[in-house]
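Structures are listed in the sections that come next.
What follows draws every value from the coordinates through simple rules; no lab data is involved. These numbers were taken from a predicted model, which means no experiment stands behind them. Cβ atoms are built from the backbone, for glycine too; each structure is taken alone.
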Structure P
Amino acid sequence: MARISDETRRNNETAIRHVMERLLAGDVPPGGKCDIKTLATQARVARTGFYPKKNRDGSPRPGPYQHLAEEFERRLTELRETGVIPDPRAAQIERLKEQVSGLKERLAASDAQIEGLADFRERALSQIAAQRMEIERLRDVLATPSNVRALPNSSGANAPYGSCS
């Protein structure tokens, strides 16, 4: 693989830093993300330059732009820790995740309330049915002949019926 000249490397680093500033400022191109792939594409450099390489003897060596990738990731992490999400898609995803979480909580509360109301309705219907059966039983008792007489209504008397006063 051909090596690049020092001047080309400096020009590429300048382009990468320029694109890095744009991405971290939130100027993400349509269809892109705030990541190394978009950084490499927008700076028009090979993405492989951001990752470590191996020498012929197998020993690792840093990629030509690996220090810029590490700087980009560090700055991106710092922004995220302060609550700034430069990628509008990622911000929208985070907002939607929070909204889904809130809606799940509301749904769980509504389900619990509905279950409680269904139990209340069932108990109320059972009580109404039991009271109706008791009323019908008492009406049947009143309708059957027995040796029990109903007392006359004493609307005009002050003293109870049959009292000694």
Structure Q
Amino acid sequence: MAFSLTKGGGSDDLLALLAECHERIRAFADLAVEASRPEPSDADVAEACARCVRYFVEAFPLHVADEEESLLPRLRGLSADVDAALAAMHAQHAGHQPLLGDFVAALKSLRDAPADPWRRNYLGTVASQLQDHFDAHLALEEAVLFPAIASSMPAVVQAAVVRELRARRQPVG
């Protein structure tokens, strides 16, 4: 499953694009948990792990850059609540990195040996921890930052952010 902000007549609505990104984060974390269970076939597990690796190595860092480079500077200073949420978001992004490293390593390991029950169990543990991190992180953004975008970011600025998001996803070269 590939996603692009530039293909398929994607929305120009910033909040819709951000919400779609959040849903993809949740969906791929859920897919990793499903892959860790004993029921899926080895082939399904290997495919799910490969898809999750691709998403979390290629697409997820782009979403983090969207928030850090395009949203944070434009939202900073709106209010004490928004500034606190931005500081928490920034700290959470940094805090996710060690767990994301373990998670991607667990995905690759299980992708290469999908029949190994220990590897499935380990992925399940790491994926569940990551889901907990993401649940709190995404809920904060959706409760504080999304409303701030809707109420305080002019349409012309939102359009500029959408262009930046799309530019990050353009092929290099």
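General remarks:
- Structures P, Q were shown, and helix-only ellipticity at 222 nm (-39500 (n - 2.57) for each DSSP H run of 4 or more, over all residues; to 500) at -21000 was computed from P.
- Top of P, Q by FRET efficiency 1/(1 + (r/R0)^6) of positions 42 and 66 (r between Cβ atoms, R0 = 41 Å, to 0.05), largest first: P
- Between structures P, Q, the greatest calculated value of relative contact order in percent (Cα under 8 Å, 6 or more apart) is seen in Q.
- Computed -0.86 for log10 I(q)/I(0) by the Debye sum over Cα atoms at q = 0.15 Å⁻¹ - originating structure among P, Q: Q
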